[in-house]
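The following blocks contain the structures, represented as structure tokens.
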Structure P
């Protein structure tokens, strides 16, 4: 167990792998097939079961449940897993379920994520880097969340939904369609309300890049022609703009869920 510090009330399986500097607090349970990398801290009352790997420097707070069996009746005891990246903060009562054989066999959380109290990440979800999930956010099975996405409190995300990088989802939103990269969605059911301009500015995107993205947004979500035609036009008009091309590629690869669009009468930037 190298230099790990384990509280005497904690239960750690004989097969668990603990990196140097790991701290396991009171009444934690760590299963046989769990890997905790350097400087992981389990504050207290944390349960990590099944097959799980937690990246260096991640801190997990009381009553979080990681990699216990998924809430999916199609699960048959397969050896699926949870992978959590480095420097994540996982607050109280968060639940993160492992993958299933009907998905990718893994639920993955990227680096630098903040998952606030009582949030849930379901089976086979893939969460990017630096994602912020406020309290009570629910990510359903098979969702794909890009880097730097921010969720307001009590959002619910429908299974198989994709949310592109740098998107923002407002508090109490019910999301049942794919949200484009850099988009902002609000409401129940949520609709696209524009670009995440505040997030773009905070991330220090160049003014010219934001202007081009806004022009492409207005063109893609105008009322002329079909969405596919407008996206194809944007691909040509903004062929040298990497941000617009990312949005174009996201829309053109839609599969399981519809692309979220603005409601009638809403501003399109």
Structure Q
């Protein structure tokens, strides 16, 4: 950590927008500005990132990107992103064949093959907890302590056939600051409680200052959402910015319990975290 540390975010893609000339879509992407580094965390589906990056931060040069998991609504924005070359950090299983079950068949919802084959992207793959830059960490595999069945319609195709998706490629980004850990998560398919318990174990119980991203609660019951809210309240997390797959009902319940600690993630939101 540096003496004059700074951490700011700009939401580039999310499900909601209330500002002119910006667009929303089902997906998530944010720009993290940390101590002079510009980090693109996820890329949304595409149009939001292309449009909103030009409107909000066209003067910024991305130093590197992080892809939280291999779903189209977090990765396909890389298809037409205007860069000549870019390092993308991701889990080594990020190219898994993610599927969504429809009424009659399975639909592919993984990373578009044009992203994987693009010569302008250099994928840097990890499997375990690691420090990629000073005080910036990737989680690696996430331990499942509490049961969290995110979506009964999500499956994974492997060499052994089609099975329920356990998201082997999902990971989160962590920045260690003087105020505590700041966690960035794409969708929290593993469960936000498991994610926080995972990082507390990996960092020997370092306090959590902020959590930013989707919590995938839009299919959860009110009781399940209240359990998550109580968990975050007990941990005394200071800042929570969530939207996308958290869902409107999920956000409202979190807001009712956690009050001013919770902010709605929407396109164009700019916030100084540290």
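Just so it is clear, none of the values below were taken in a lab; they were calculated from the coordinates. Just so you know, these numbers come straight off a predicted model, no measurement behind them. Cβ atoms are built from the backbone, for glycine too; each structure is taken alone.
One of P, Q was used to calculate distance in nm of label points 7 Å out along Cα→Cβ at positions 153 and 249, giving 3.7; which?
So the calculation was done on P.
Tell me which of P, Q gives 7, 32, 39, 20, 3, 0 when you compute P(r) over Cα pairs in 10 Å bins from 0, in percent.
It must be structure Q, since only it matches.
Can you spot which of P, Q the value 82 was calculated from, given it is volume of the Cα convex hull per residue in Å³, for residues 17-168 alone?
Comparing all candidates, it corresponds to P.
Using mean count of other Cβ atoms within 10 Å over residues 81-88, single out the structure from P, Q with the greatest value. Could the numbers behind the result be given before it?
Values: P: 21.8; Q: 13.6.
Between P, Q, the highest calculated value is found for P.
Here relative contact order in percent (Cα under 8 Å, 6 or more apart) has been calculated and equals 9, so which of P, Q was it run on? Can you show the working numbers first?
Numbers: P: 9; Q: 19.
Label of the source structure: P.
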